[in-house]
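Once you scroll down, you'll see the structures, which are given as structure tokens.
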Structure P
Amino acid sequence: MPHTAPPYLAEGPRVGIRHITREDAGEFTARARESKALHHPWLFPPDSTAAFAGFAGRLIDDPTKAGFLVCEKDGEHGAGALAGYININNIVEGGFLCGALGYGAFAHAAGRGLMREGLGLVVRYAFGRMRLHRLEINVQPGNAGSIGLARSCGFRLEGFSPDMLYIDGAWRDHERWAITAEMTGK
């Protein structure tokens, strides 16, 4: 499934991160379809070529967004297989230097620590090469997996926002988690 992908922006022992490309449509959408049960009701990644085209286009063409893929370096699905994705949305420069993270693991990678490693790489990349100061994650209170990932990567709980985001047909409450460059020693 994997195409010839661009080089990694950063690597850990088991994963590398790279920017999303339009050529990732086939593998990404196949993984999203395989992962529907894992993702529902929290998130809805694109699972068709048309939906992926819009998703990838926004991440590639909009300077207030950055899309990363977490790729296995080795494993049963082959080198470069997609383990998940991490997006930085709503990037604000100037005195704020902040972005909002969104992420999802694919089913075959869930619970294996690959997203933890990948999120750590994205955080370091954001605070290093992107020169951001703060990253935020907004997660629904019942999404234990996403909360666990945020906590394990050093994010702190900063608050609660009722009716924050419209997801799956309703306005959903979210917990606000954040990390700053100072918290990571950057």
Structure Q
Amino acid sequence: MNEIYLIRHGETEWNVEGRFQGKLDSALTDTGARQAEAIGKRLARLDLSFDVFVTSPLGRTRQTAAIVAGCADLPAVQCDHRLAEVSLGSWDGLTHVDIEALWPGVLNGSTPFDWFFRSPDGESHDAVVQRATGWLSERQGVTVAVSHGLVSRIIRGVYTGLSRSETLSLPVPQDVIWRLSSGRVEPICVD
């Protein structure tokens, strides 16, 4: 059986501020820590035997993974750079207001879901799809993975064969576990 249980890191200080983290980091808020704990407890109630526990190497995902591991019986966590958030290059750490002030008009005509890839020196959509595809192709057994909002969208979109626009508009809540199994993605709500 090959299944993936995909988790987004808990809420961070920069999430609250509307600041785009990319490859930069900020700590989980108290809400984010509670979200991670609830996810760990929900995983424990699934009563599954997990083969692999993997996380992005960024601090917010490692912090989430540590909390999740404290609540569920999981293998030792491994880091995989392919689960890291999309780099926005010069835009990492900025807000929409900052971006507009520094690059006037660069976001004109973008949607709430495609602006990420307009950064002059950020990671390309194709590069992210390539790393998501590579990561997915190596999955064996039952995997728990802690990742990020945008890369989670792309992993789920690649897994189900969605178009770019469908993929980028997928939801990215921080209190849901996404089960990827048999070519389908379904949310597992956290109580």
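Nothing in this text is a laboratory measurement; each read-out follows from the coordinates by a stated rule. Just so it is clear, the model here is predicted, and its values are computed rather than measured. Cβ atoms are built from the backbone, for glycine too; each structure is taken alone.
The maximum of relative contact order in percent (Cα under 8 Å, 6 or more apart) over structures P, Q, that is, the highest value, falls on Q. When distance in nm of label points 7 Å out along Cα→Cβ at positions 92 and 148 is calculated, the result is 0.8; to which of the structures P, Q does this value belong? Source structure: Q. The value -10500 for helix-only ellipticity at 222 nm (-39500 (n - 2.57) for each DSSP H run of 4 or more, over all residues; to 500) was derived from one model only; which of P, Q is it? Label of the source structure: Q.
Given a value of 21.6 for mean count of other Cβ atoms within 10 Å over residues 100-107, calculated from one of P, Q, which structure does it belong to?
Traced to structure P.
If mean count of other Cβ atoms within 10 Å over residues 68-75 is computed to be 17.8, which of P, Q is the source? The value was obtained from structure Q.
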